[in-house]
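Student: So, here come the structures, one by one.
Nothing in this text is a laboratory measurement; each read-out follows from the coordinates by a stated rule. Predicted, not measured: the structure shown is a model, and the values here were computed from it. Cβ atoms are built from the backbone, for glycine too; each structure is taken alone.
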Structure I
Amino acid sequence: MLAADALLLLLMVAVAWCFDAAMARSVLLGGLIFLLPQAWFTWRAFRVRGAAAAQAVVQGFYRAEAGKFLMVTAGFALAFNLAGPLQAQWLFGSYVLMFLLNSVLLARSGAV
């Protein structure tokens, strides 16, 4: 799922690059702000499996979600403070689009 998200992000960046470099950078950063915490959540939440470890699984999900939230918040803060000139509408738009595309891909895969 993460590989499909990464390919979609690369496609969005390539299309944005045809219009403007600042737009492409904003789309890339917005997508990465979604993708990197999502990858971390996936790795962290699914480290432990099985009915015998039910409490550890639930605890892993809570910790993974809290870490993901902090990473997204830090990502937006770093993007606006360190990335230079950005187009905020494309930064937030690509983040939201990546979220929606990920939700659709998950629903279509039957994982939800």
Structure II
Amino acid sequence: MPYTSQHLAQPPTRVEVDRLPGATLLEFGTPWCGHCQRTQPLIAQALEQRAEVAHLKVEDGPGRPLGRSYGVKLWPTLVFLRDGQEMARLVRPQDPQALQDALARLAPAS
């Protein structure tokens, strides 16, 4: 699954996320967040050659239980999961290498 530019219309529940198989990048943010907007090209580039990594883009904010369950406080927050288990986390990433390193912990590059 390649980079996803749109937030999910209906976010998954924590139980659904915990059951996800394989490598997943769970991205928390909002469409209007300046930090989130600036990070999008970085995320898109990092996922360009990583078809084996599912990208779930979840809108976060007050009353959004999934983000609270992960303790999200700043956007964007990227949670890197393997079989539903957190392997790495980046908050407001700016370094392409940090993204590549986190992705490498999930699955070898294809």
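Student: For which of the structures I, II does the calculation of distance in nm of label points 7 Å out along Cα→Cβ at positions 71 and 87 return 2.0?
Tutor: Of the options listed, only II reproduces it.
Student: Ranked on FRET efficiency 1/(1 + (r/R0)^6) of positions 47 and 63 (r between Cβ atoms, R0 = 25 Å, to 0.05), which label among I, II comes first with the largest value? Display every interim value, and only then the final one.
Tutor: Values: I: 1.00; II: 0.30.
For this comparison of FRET efficiency 1/(1 + (r/R0)^6) of positions 47 and 63 (r between Cβ atoms, R0 = 25 Å, to 0.05), the top structure is I.
Student: With helix-only ellipticity at 222 nm (-39500 (n - 2.57) for each DSSP H run of 4 or more, over all residues; to 500) coming out at -29000, pick the structure among I, II it was computed from.
Tutor: Corresponding structure: I.
Student: Still on this structure: Output the label of whichever structure in I, II has the greatest value of mean count of other Cβ atoms within 10 Å over residues 79-86.
Tutor: The maximum falls on structure II.
Student: If you don't mind, there's one more thing I want to ask. A value of 53, 31, 16 was computed for Cα extents along the principal axes in Å; which of I, II is the source structure?
Tutor: Label of the originating structure: I.
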